[in-house]
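Structures incoming, each one as structure tokens.
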Structure P
């Protein structure tokens with residue numbers, strides 16, 4: 001089923017998927033309800049929950065994810081509170097990225113066809129946040145988007161298409177404002 005979820009094509013949720021997802025949601029619940037002083041315990045939960053969690057990375061609760069297992073954190077990534085991951089396929093957050101409060105990274109979409117939506121169809125495209133990117137507070141990144149290395153996305157942006165490396169971009173929809181030195 002994971003192959004179908006990663007294909008970019010429409011698929012339909014199954015009871016087996018819901019059962020597997022419950023395991024990861026339990027881990028997420030444990031993470032969000034672990035005392036802030038219990039950093040080692042939190043790190044162990046994240047190591048089991050996420051596809052990878054790089055050395056020196058940190059997530060401030062509350063944290064939400066559809067799965068967790070499909071998200072890969074590089075080294076020294078900082079995610080402020082309210083991070084939401086719709087990670088029905090791969091989300092890659094590379095080294096040194098900074099994520100402001102209340103950021104949403106979405107890999108999932110639903111068809112425009114009303115008939116397919118009634119059947120609960122869904123498709124997914126990966127999201128990539130490259131090295132040393134800063135996502136400002138309230139940013140929303142849509143399916144299939146890559147944000148290039150060293151770029152900064154301004155607060156409140158809706159990122160609907162790829163952003164090149166080394167730029168400042170913001171807005172709804174997000175657009176490049178200027179190159180960064």
Structure Q
């Protein structure tokens with residue numbers, strides 16, 4: 001697999017990746033999340049044009065995973081990272097996060113941030129293994145507070161949520177943990 005910027009023709013496949021990855025939430029009693037629509041093509045195009053939509057491409061150069069991000073308060077905020085179940089457990093999420101960390105460093109951003117479900121095994125516990133740390137009230141920047149308010153408005157607070165941060169080193173691998 002290789003990491004590359006998303007091309008316009010990849011965007012519908014990213015929606016397919018999102019739908020397939022989301023299905024696992026049904027198995028843990030979060031059907032509303034499983035049924036949630038993926039980002040709209042216009043939204044994905046916005047990230048692509050900004051140069052902040054990357055895919056892990058399979059041997060036929062098709063998207064197997066993707067990550068979208070945007071700068072928020074001096075960090076690169078990971079809006080979404082999803083891996084198709086057929087490509088799971090191959091380190092694609094970690095590779096995309098490491099790529100985003102390198103891009104953050106190149107852009108002079110100090111960290112990666114994200115919001116995620118606190119108790120879903122492939123969410124907060126996974127990110128913690130990679131070196132992300134939870135942020136509490138006083139650590140939340142205005143941008144992260146805005147993001148959390150939007151999430152709350154969409155009903156995501158039915159399940160515990162957490163903001164997390166990974167400081168990006170000046171050199172070396174941005175992720176502290178072993179490949180997942």
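Each value in this text was obtained by applying a stated rule to the coordinates, not by laboratory testing. The shown structure was predicted, so the numbers you read here are calculated from the model rather than taken from an experiment. Cβ atoms are built from the backbone, for glycine too; each structure is taken alone.
Who wins on distance in nm of label points 7 Å out along Cα→Cβ at positions 74 and 98 among P, Q, i.e. which is largest? Let's see the in-between values first.
Values: P: 1.5; Q: 2.8.
Of structures P, Q, the maximum of distance in nm of label points 7 Å out along Cα→Cβ at positions 74 and 98 occurs in Q.
Consider the structures P, Q: one of them gives -6500 for helix-only ellipticity at 222 nm (-39500 (n - 2.57) for each DSSP H run of 4 or more, over all residues; to 500) as calculated from the coordinates. Say which. The value was obtained from structure P. Here mean count of other Cβ atoms within 10 Å over residues 50-57 was calculated and came to 21.0; which of the structures P, Q was it taken from? Source structure for this number: Q.
From P, Q, which structure was distance in nm of label points 7 Å out along Cα→Cβ at positions 34 and 162 = 2.4 calculated on? Mind showing how you got there, number by number?
Numbers: P: 3.6; Q: 2.4.
Label of the source structure: Q.
I have 0.98 for Rg/Rh (Cα atoms, Kirkwood Rh), calculated from one of the structures P, Q. Which structure is it? The read-out comes from structure P.
When relative contact order in percent (Cα under 8 Å, 6 or more apart) is calculated, the result is 15; to which of the structures P, Q does this value belong? Of the options listed, only P reproduces it. Once FRET efficiency 1/(1 + (r/R0)^6) of positions 2 and 170 (r between Cβ atoms, R0 = 25 Å, to 0.05) is evaluated on every structure in P, Q, the highest one turns out to be Q.
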